[in-house]
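Alright, structures below, take your time with them.
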Structure 1
Amino acid sequence: MDKKENVISLLVNNKPDVLARVAGTLGGKGYNIETLCVDVTINPDVSKIILTTIGTKATVQKIEAQLARLIDVIKVENLTDVETVKRELVLIRMSLTADNKNELIRRINQLNCKILTFNSDHCVLEFRGSKAEVDKVLETLKPLGIDDIARTGIAALERKN
C-alpha cells in the first residue's frame, strides 16, 4: 500500500496535558508526527491541533480512531483528500558576508521572502507558502549560509462552498 503524508485536524478541550496525550497516542503505537501546529480557536475553551503523519490509508484510519477515543478530543478530521488551504511559515536567519550579500539580496527578491531584520552580519527572513515552496526556498538559500530556521508546521483549513 502507498504511504503518503496525511493532514489530520483535531478539535480538543484547551486543557493541560491534552497535546501530550495526543503525541503519546501516536508515538506509543510507533507513528511519527511530521509537523505539528497548535493554538486556541476563537472559543478559548477549544484548541485546534493540525498534525501531519506519513502512513497508508489503513494506518491513518487507525490513528484517527485512537485519537477520537481520547477524553478531551472533540472532533477528528482527515483533511488529506479534502479541498483545503494549507500554509507553512518559516523564519530564516542568514549570516551576511561580503561574499554572499549581493547574491543573497538577489535571491531574497527572487523568492519573495520578507526581510524582518537586516544588520551588518545577519538578516532574518520570513517566507509563507506550501510545504514544497518552503522546502524550495530553504534549498535555494542553503548554499548562501543559513544560520538557523524556525518552521511552524502546516496550518490547514477546509474550504467551504
Structure 2
Amino acid sequence: MADKSIIQPFPAPAFSLKDARGDEYALEDLRGKWALLVFLPGMEQKMSVRLACAYREHWGAFQKLGVPVWAVWAENAAVSAEFSKRFSLPFPLLMDEERKVIRAYSAWVPPSGKQGRWNGVVPTVALMASDGYVTRHWIKVHKGEQNPLQVLDALELYLR
C-alpha cells in the first residue's frame, strides 16, 4: 500500500498566528529549518488529546533534530491556555479562529457525516522542508499515537 503522506511538494502557505499569551508565530520564523505543523480538531475531541500528547512524548526527539513543532487549532485563547496547561504541552498551540491557515493546509473539510464530529477541522500534520515547501502531508490522522513515529521516520530519511 502506498504511503499517502508522500505528496508533490508545494510552497508552505504563509501565516502569522498567536498563542494564548499573545506571542506571535509566523512561517517566516521557520525559514531555513525543517518544521512541523500539527492541526488539532478542537478541545472536545479525543484525537486532539491523543495527537498533542503523542507529540509531547516525542518532543525530545524533535528537539534533538532541531525540528520545531507547532500545533494549530480553531479554539480561543482561554481554551488554548487551559489545554496547553492541562496536558503540559512543550510546544506552542496557535489559534486560528478564522480557520484561514487550517484551510490553507488542507486540514478542513465541510462538517458532514463522520467528519462532522471534528467540526470540519481534521487532524492533519504538515512537514515542511528547510526550503519552505511542504514535503509530507498526513491528512485525517487516525492513529495519533503513531503519527510522531511516522514523522520521525520520514525525517530520518530526509536529514541523512
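Coordinate-derived values only; no laboratory data. Since the model is a prediction, treat every value here as computed from it, not as a measurement. Cβ atoms are built from the backbone, for glycine too; each structure is taken alone.
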State the single structure among 1, 2 that was used to calculate FRET efficiency 1/(1 + (r/R0)^6) of positions 11 and 43 (r between Cβ atoms, R0 = 35 Å, to 0.05), giving 0.70. 2
Computing log10 I(q)/I(0) by the Debye sum over Cα atoms at q = 0.12, 0.14, 0.19, 0.20 Å⁻¹ gives -0.46, -0.64, -1.27, -1.44 for which of 1, 2? 2
Tell me which structure, out of 1, 2, gives 3, 11, 22, 23, 23, 13, 4, 1 once P(r) over Cα pairs in 5 Å bins from 0, in percent, for residues 3-90 alone is calculated. 2
Identify the structure, out of 1, 2, from whose coordinates relative contact order in percent (Cα under 8 Å, 6 or more apart) was calculated to give 32. 2
